[in-house]
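Right after this note come the structures.
Every number in this text was worked out from the coordinates using simple rules, so none of it is lab data. Quantities reported herein were computed from a predicted structural model and do not represent experimental measurements. Cβ atoms are built from the backbone, for glycine too; each structure is taken alone.
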Structure P
């Protein structure tokens with residue numbers, strides 16, 4: 001298509017850019033990237049890495065601009081399409097600007113992924129994965145497991161193990177490689193998490209561990225007694241907070257999983273892998289991972305539905321997002 005604009009986030013400042021830029025370039029495009037302002041240095045380094053790898057000048061370029069200037073870039077005739085990874089608010093603004101110019105957009109927005117532990121699950125395996133699925137990157141990930149739906153017969157065992165796993169995470173300096181949980185990216189983000197938790201507690205949720213904030217650090221937190229109307233269930237919680245609730249039947253688990261405005265991914269732990277795979281279509285998600293946490297992998301199409309956005313990155317689907325699928329007919 002030509003020049004593709006990428007508007008990229010801070011939470012995985014290298015991988016997010018690579019997974020947008022490399023498929024777009026492989027397909028024959030060039031890219032310009034507006035990276036998040038708090039990781040501008042990462043954007044500059046990425047441009048240097050493209051040169052070092054032997055890419056021609058201009059294949060990848062940074063735009064050191066503000067968010068307010070993005071709409072002007074989208075409207076420029078040289079830009080043919082845009083891909084954004086970020087918040088719902090930013091996605092709506094970029095999609096609107098692209099639509100005004102009749103230009104294609106791919107949006108990878110937030111998520112409120114369910115993590116379902118079925119009655120026949122290997123509960124110890126589920127616990128081990130659950131801790132990492134929620135707390136990786138201090139919970140600041142769109143694909144992190146955020147809502148834990150546990151069969152009522154396994155609830156006590158799962159909760160006990162999950163609590164122990166969360167409480168043994170090492171908190172500290174993010175520059176120390178042994179640190180497992182650090183401060184959040186900004187203090188205002190930690191304050192927002194604090195508000196979501198406090199409001200949910202006011203509605204009846206119970207904190208069984210964590211729930212404390214100091215500046216930008218928010219302690220890894222587990223909430224129980226969570227209902228679908230609470231902020232920690234209904235909204236995206238972009239930090240180290242896990243909301244736990246129970247279900248009695250698989251149909252109820254599907255209903256709870258779908259009871260969100262997001263549709264990025266779901267993890268399901270079960271021994272009946274074939275049976276659950278046959279029911280994957282019941283979930284309003286872009287990805288269903290069975291006995292594994294949702295991940296972003298170059299071989300797998302990545303993206304969601306509903307408020308999680310539209311379009312796909314990576315794999316064959318991602319390679320074809322920014323191409324003109326052309327019909328040539330000869331009689």
Structure Q
């Protein structure tokens with residue numbers, strides 16, 4: 001089993017953006033070249049800002065190219081719970097932001113001609129227990145009533161048209177969620193940044209930020225200091241000890257993914273006939289989908305240990321067992 005991320009391996013070559021001269025002064029320094037950092041840099045440069053993007057590894061080397069490739073709508077909490085917590089107007093605003101986020105991805109893909117196989121294939125939330133299906137019914141009513149969002153309820157008897165498994169008790173389909181090849185998307189976003197004038201410096205870790213007496217910032221990096229009017233920290237779970245004030249705000253939990261060998265058209269369509277994005281309702285849930293070349297990508301929490309070669313192997317074994325419980329027809333399939 002290879003440990004290189006599937007999306008990176010199949011994205012095509014990434015140019016080396018390390019070792020270039022570093023500008024000493026800029027409008028904005030973005031630290032971290034994942035999805036947040038790349039999007040921030042691109043949108044700021046489009047508005048005329050001089051932008052320098054520094055990354056301690058390679059473009060998309062963190063979670064941005066190590067995920068399920070799903071751009072999904074929806075809360076992780078119930079609609080009524082969100083309304084109680086935030087009030088109806090704020091809850092609706094937050095919910096709509098998910099849709100706007102997916103729209104933004106689609107717009108960027110079209111504007112920048114990013115070949116990342118973006119498709120609105122829909123997200124199917126699977127009920128792992130009969131009681132969970134009753135909750136799906138309530139969720140459908142609430143989404144329509146409070147947010148005007150129409151979804152499709154699929155009963156257990158109809159579910160075989162969506163998934164080649166008898167493990168679930170129905171589901172709720174959101175038609176607006178999208179799948180994409182995140183490795184190609186990240187690569188395309190980096191290329192779009194450079195076309196817009198963003199300086200990208202890979203393998204140049206930020207070592208600290210301090211505010212000057214003049215109200216500007218000095219960003220220390222391994223290759224020198226950059227002076228900037230603004231700084232965007234886009235390091236997320238990869239924030240290191242150089243930024244303890246930000247690191248203390250985070251609790252990082254691992255999520256793991258396995259990807260099978262190519263299944264072939266017949267087997268791929270047997271397990272997920274319509275190519276949906278699938279997420280089940282277990283408390284420690286599974287998420288899975290077909291890749292563009294008809295492999296099954298299967299993810300879940302597996303273990304709460306940090307990611308390293310030992311835990312990756314154990315997590316892979318756990319996920320393979322759980323995958324086969326859902327899809328017994330994959331028992332002889334290899335995980336690559």
_Matching task: 18 is the computed value of relative contact order in percent (Cα under 8 Å, 6 or more apart). Pick the structure from P, Q._
P
*asked:* Suppose volume of the Cα convex hull per residue in Å³, for residues 198-253 alone works out to 87; of P, Q, which structure was it derived from?
replied: P
*Among the shown structures P, Q, from which was the value 3.8 of distance in nm of label points 7 Å out along Cα→Cβ at positions 46 and 118 calculated?*
P
*Figure out for me which of the structures P, Q the number 0.20 belongs to, where FRET efficiency 1/(1 + (r/R0)^6) of positions 14 and 206 (r between Cβ atoms, R0 = 30 Å, to 0.05) was derived from the coordinates.*
P
*For mean count of other Cβ atoms within 10 Å over residues 102-109, the calculated result is 16.5, so let me know which of P, Q that is.*
Q
